[in-house]
Structure 1
Amino acid sequence: MKIYCPNLSKCYWRPEEKENIEKYFNITNDINSADILYWRINTEFVTQNELQNFLSIEKKFKGKVINSMNSFKYTNDKIECFKKWKEHGIPIPDFFEFIDEKDFYNKLENNNITYPFLIRTINDTGGDNTFEIHSNNDLNKNLKNLIKLNKHIYLCSKIINTTYKGFFTAYRIHLCCDKIISYYGRVSNSILCYTTGFNNNMKNAWIENNIRLTNTIKKHKNIIIKSCQVLNLQHVGIDIIENENGDIFFLEVQPFYFCGNKKRTLPPFWNPYKPKELVDWLINNKNYLEEKIPNYYTYWLNKDNHFNECYKQLYNYYK
């Protein structure tokens with residue numbers, strides 16, 4: 001099968017990706033000869049003019065599409081994604097949207113959300129322009145800072161208690177069509193759970209959280225797969241959290257999830273490539289850790305295996 005992957009700005013071939021797509025598809029530069037159009041979009045960099053152009057290209061295309069641009073809004077607008085998931089019974093944190101301070105206070109008064117909660121923009125990533133609100137003082141200060149960004153709409157969402165083994169936790173799961181390819185769990189001292197540091201005190205919690213994730217996926221496999229199907233997305237990374245009762249909540253979806261970049265990240269894993277303490281620990285304790293969390297080593301840390309599974313699954317799905 002011939003596949004057309006538009007040469008888009010801010011996109012690149014992730015480590016071992018191009019070698020593996022070529023095992024299963026013939027990449028063509030001629031969209032008119034292609035059987036499949038594959039949008040490899042880094043959504044945060046797409047302008048409205050580009051989006052309209054992409055939609056026009058897809059509308060004229062006669063073949064099959066991977067990660068349709070008609071689903072772009074779910075990947076670039078957390079409110080649209082939450083609404084779609086809620087419509088189909090996918091569990092999400094309680095939330096509301098607002099446009100200014102007056103609208104925020106009106107909706108907060110008529111909502112069950114109480115401290116703590118998050119206020120944020122709808123399309124930033126990596127925790128940018130996201131504020132934790134634990135008190136009136138937090139709210140008075142940070143709501144004004146958020147509104148100053150001059151966006152047309154904002155999001156308020158309940159904070160879910162993800163504490164496990166003394167740390168905040170989160171999950172990233174990678175899917176292709178109806179198959180879960182790989183996954184990993186994070187532990188952090190930050191409620192937003194970004195991996196900014198790693199030390200000896202975190203090791204047992206990191207292992208236990210990743211073992212817990214394996215069991216969580218077994219328990220919730222069907223709804224995890226459904227979360228992508230209802231968005232009409234075929235190859236994505238999904239962010240999920242789990243509370244102390246074992247309930248899961250879906251946060252966002254990324255079609256061009258980060259796997260590393262050979263121009264700026266480091267081998268052997270490309271991602272993770274920092275913090276160094278985590279990477280060294282994963283290398284030096286491979287035999288012990290791989291036995292406990294085999295999927296992580298086989299299908300995430302090994303990017304050749306990861307993308308081989310992804311593109312094999314896509315090929316089997318579309319052939």
Structure 2
Amino acid sequence: MPVNYKQLAERMEADAFHRGCDMSVLVEDYPDERFWECLIESVKPELKGKIDFPVSLDPKGTRGTSVSEKYKEFVKSNFIICVDSDIEYLYDENAWYRNNFIFDTIVYSKENFQCHHVTLNEICKDLTSKTYDFQSLFQGISKSIVDVFYFWLFFKKEGRVGYLNNKILGEILDFKGIDFDQIGDEDKIIATIKQRANNVLDSLKVKMNKKWEWYENAIQYDIPEIKQSLNQQSIREEDILLFCYGHAVMNNFVEPFMDKVIELLKEQKIEEVKEKLGSASGENLQNTISRIENISQQNMQTKLTDSFKYLIYNSQYCKEMEAIKEKLQSQLS
């Protein structure tokens with residue numbers, strides 16, 4: 001028997017009412033709930049504690065975009081859908097979620113917000129009381145992988161993701177094997193990632209030119225169109241990392257890199273303390289150093305889990321976050 005999604009939507013709305021909630025929000029998976037809850041409450045504080053996230057009926061416990069899309073005809077101000085964009089709108093102007101009462105991340109996924117340079121810098125301040133210039137590094141990485149990104153979009157549009165998939169992107173960004181032992185050596189990171197990207201492009205050229213000059217044709221016609229489209233949407237080359245597969249950015253690069261950065265910043269902090277407290281007793285100095293070490297040892301994966309909060313409440317540093325908040329503000333009752 002076919003699923004009656006209209007009936008399910010009405011039941012979800014009724015259940016929310018009986019729970020004392022003013023809004024039903026469909027998300028893809030449980031980890032997405034807190035992200036969208038914080039975002040909605042930041043623009044509509046009167047909804048705090050009044051948002052219901054209906055449980056998915058799928059045996060896996062997830063809803064995903066394919067199921068969420070089934071409810072698109074029934075959305076309204078108190079029954080909305082919130083999804084990761086997966087940047088589908090960048091290669092399909094008819095992306096289903098670009099509609100009223102349906103909200104998307106604009107960047108690839110919420111993980112890209114968790115890995116934003118503002119959020120990561122705040123984590124460094126939390127753990128070491130020191131700052132780090134993630135923005136310059138991420139801009140350099142973005143520029144080093146931008147040509148791969150263009151082809152990634154090209155294959156998505158062509159429906160040929162096997163040529164250049166998310167796994168390959170993760171391998172390009174992988175922090176493992178990169179020689180980085182001191183702050184100031186970021187050029188090594190960028191150079192390594194750039195070389196990996198070039199290797200992928202060289203391999204891609206061979207694969208695409210097996211039958212005809214598909215690679216050259218794409219370079220001449222398709223890639224310029226993609227560049228123009230991105231430019232029209234004010235997406236700069238130096239910001240490409242925000243639109244790359246979020247899990248690759250977080251799992252392959254940001255998590256291991258953050259562990260290394262925190263270690264280096266902690267060592268800097270300890271040296272500063274030794275210099276300032278040089279006349280203190282050995283016991284007092286050691287106690288201070290121990291506190292610095294203990295604070296810096298917090299689990300990075302846990303810290304990143306809700307790091308998006310830094311950006312939600314400092315959204316002036318991210319136009320994509322600002323755009324989501326503006327749409328929420330204008331469309332929610």
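Each value in this text was obtained by applying a stated rule to the coordinates, not by laboratory testing. Here the structure is a predicted model, which is why all the values come from computation and not from measurement. Cβ atoms are built from the backbone, for glycine too; each structure is taken alone.
Summary table
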| quantity | calculated |
| --- | --- |
| Structure from which 15.9 was derived, mean count of other Cβ atoms within 10 Å over residues 233-240, options 1, 2 | 2 |
| Which entry (1, 2) yields the derived value 20.5 for mean count of other Cβ atoms within 10 Å over residues 73-80 | 1 |
| Structures 1, 2, by distance in nm of label points 7 Å out along Cα→Cβ at positions 9 and 113: label with the highest value | 1 |
| Winner on relative contact order in percent (Cα under 8 Å, 6 or more apart) once structures 1, 2 are ranked, highest first | 2 |
| Of the structures 1, 2, the one that -16500 was derived from, the read-out being helix-only ellipticity at 222 nm (-39500 (n - 2.57) for each DSSP H run of 4 or more, over all residues; to 500) | 2 |
| Answer label among 1, 2 for the case where P(r) over Cα pairs in 20 Å bins from 0, in percent, calculated from the coordinates, equals 27, 51, 20, 2 | 2 |
